[in-house]
Structure 1
Amino acid sequence: MADGTFAALLLVAGLTDMGLNHCGMADGCLGRSEDQPRLAVSAGSVLPRRADEAAELYLRYDPRTRFGPFGTALGLSLGEEGETWLGAGVTWDWRFGGSPFYGELHAMPGLYLDNGGFDLGGPIAFRSGVELGYEAINGWRYAVSYDHRSNAGIYDDNPGIETVQFRVSIPLR
């Protein structure tokens, strides 16, 4: 699943959800609504598949704005060797029945600077992934996430990297 599969899943699941649950609304399929804004901090590691194993810190802000079933997100990651990624994109989430467990898919285009670390082939890099977690009664979320970053083949060299992280997401109000 290291080739944009998560972005494709987000598109299919989100559009299906939109068609089934949002298009009958008065404000349309992509009607604007408010959600719980969150600040998330993740720490983890780049998997040693194509790159050397290295630590990564990832900060993400999910504003309160939703469009139909899609949330919005802004992210910044810093790698152990100086790699920096900054991007913005969309999320789609679901609950496992009435339980506190949830899942989320995200797809975010952004800018990538290798800063002497792992080279993703160019400055444009797409981040997509999945998060599985638990939301406590106080709204704090604890999750494991897996994501992929690559340039989607827009440059000649497209090595791609994957990261696994533990994420804590704090509701803001």
Structure 2
Amino acid sequence: MKTEKNLMDAFSGESQANRKYLAFAKKAEKEGFKNVARIFRAIAEAETIHALKHFEVAGKVGSTLENLETAVEGEHHEYTKMYPEFINAAEEEEQKKAKTSFEYANAAEKVHGKTFEEMKKMVENGQDVEDKDAFLCPVCGWVGLDPAPDRCPICNTPSKSFQKF
């Protein structure tokens, strides 16, 4: 069905626009254009609204258990196939920054996958996960639960830089 493909293409485009505009906002802020940055962020959030609606209408949001199964599969693909291939290509092409970026993401995806697997087991048993703070490393994307380590286990960033959820 063409509409289903269009919904997923729109989801992809709107999702990428959100991330792109957030990157543009960071750059504008660094260059001293705080109001340009603010408007980039507002429009980025609008793109998120579009993306989420397209994804929902396409029927891609299931039960929490189904969503966790999808998340586990996605993370597994990323750390077993996608990123290892990307790392090898970057190494062959001597693209050190890209290789490091891929290696950080790959290591973080393994942690994400394990976290989703643990949550899936809990949900299968009708239980929610424990009420703990989650911490995000702003450099590599590692996510862990309380207690936070002193430094990121992937990239060694100090915990004072972590974002708390």
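Read-outs: derived from the displayed coordinates by stated rules, not from any lab. Note that the structure is a prediction, hence the values are computed from the model and not measured. Cβ atoms are built from the backbone, for glycine too; each structure is taken alone.
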ask   = The value -3500 for helix-only ellipticity at 222 nm (-39500 (n - 2.57) for each DSSP H run of 4 or more, over all residues; to 500) was derived from one model only; which of 1, 2 is it?
value = 1
ask   = Of the structures labelled 1, 2, which one yields 2.7 when distance in nm of label points 7 Å out along Cα→Cβ at positions 4 and 124 is computed from its coordinates?
value = 2
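1.2 is what came out when distance in nm of label points 7 Å out along Cα→Cβ at positions 44 and 132 was calculated for one structure; which of 1, 2 is it?
1
For distance in nm of label points 7 Å out along Cα→Cβ at positions 116 and 148, find whichever of 1, 2 sits highest and give me its label.
Across 1, 2, distance in nm of label points 7 Å out along Cα→Cβ at positions 116 and 148 peaks for 1.
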Per mean count of other Cβ atoms within 10 Å over residues 20-27, the highest-valued of structures 1, 2 = 2
ask   = Suppose you compute relative contact order in percent (Cα under 8 Å, 6 or more apart) for every structure in 1, 2: which one lands on 16?
value = 2
query = Which structure, out of 1, 2, was Rg and Dmax of the Cα atoms in Å calculated from, if the result is 16.2, 51?
reply = 1
remark   = With FRET efficiency 1/(1 + (r/R0)^6) of positions 36 and 156 (r between Cβ atoms, R0 = 35 Å, to 0.05) computed for every candidate in 1, 2, 0.25 is reproduced by structure 1
